[in-house]
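All of the numbers you see were taken from the coordinates with simple rules; none came from a lab. Just so we're clear, the structure is a prediction, and the values are computed from it rather than from any experiment. Cβ atoms are built from the backbone, for glycine too; each structure is taken alone.
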Structure I
Amino acid sequence: AKNLVAAGIADRVEIQVSYVIGVARPLSVCIETYGTEKIDRQKIKELIEKHFDLRPAAIIKHLDLRRPIYRQTAAYGHFGRTDIDLPWEKTDKAEMLRKEAFGQ
């Protein structure tokens with residue numbers, strides 16, 4: 001969601017991912033933009049499915065979740081932090097998403 005907002009695709013994004021036990025790929029991906037989307041919501045969903053591997057093992061690998069960094073997040077939370085380097089706070093795909101969404 002953070003990459004989509006950074007790309008200017010929407011001002012607010014909430015993504016809900018649902019899984020079934022024994023199946024790696026999500027059963028569903030639901031997007032809520034609260035009316036702030038700048039492109040069609042179906043296109044946003046297609047961008048997510050194309051550029052983000054949402055299988056649990058891929059998420060663990062991409063976010064380096066096996067690295068013991070969680071002591072730093074025990075106080076003051078783990079979202080929206082800029083004082084420590086957290087992989088889920090990166091907007092490394094924003095430029096690519098912007099180009100594909102708006103053809104720039």
Structure II
Amino acid sequence: MGMRVDNYVSPEERKRVDERRIKMLKIFSKVATVTCILMYVSYVPQIIANFSGNPVNPLQPAVAMINATLWTCYGWLKTYKDIPIIVSNVPGIVFGLVTLVTVYVH
């Protein structure tokens with residue numbers, strides 16, 4: 001069988017998953033989501049620098065915004081939407097875009 005790029009598993013292929021593993025994965029997902037959001041919120045000092053007349057290099061926020069957009073689309077397009085991926089990357093789109101705009105409009 002080829003590589004799976006979606007999270008759908010047919011009923012006949014499903015296997016029982018240990019409750020401890022499920023609990024651990026839920027915690028891991030929440031921590032990863034918060035960490036990802038904090039990473040994107042860290043653009044606030046760059047936005048402030050842009051408004052202060054010290055624009056930052058636009059390459060990193062542009063690439064981060066593209067990356068966040070791709071991950072958000074991936075999470076949205078899966079058979080079962082991957083809410084942690086979507087929620088954690090939407091701030092990357094917003095803060096990346098705001099950072100880019102403020103590089104050129106300050």
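Taking percent of Cα pairs over 17 Å apart as the measure, the highest value among I, II is held by II.
Upon calculation of helix-only ellipticity at 222 nm (-39500 (n - 2.57) for each DSSP H run of 4 or more, over all residues; to 500) from the atomic coordinates, which of the structures I, II produces -8000? Structure I accounts for this read-out. If distance in nm of label points 7 Å out along Cα→Cβ at positions 28 and 68 comes out at 2.5 when worked out from the coordinates, which of I, II was used? Source structure for this number: II. Work out the source of 36 here, i.e. which of I, II gives that when relative contact order in percent (Cα under 8 Å, 6 or more apart) is computed. The structure behind it is II.
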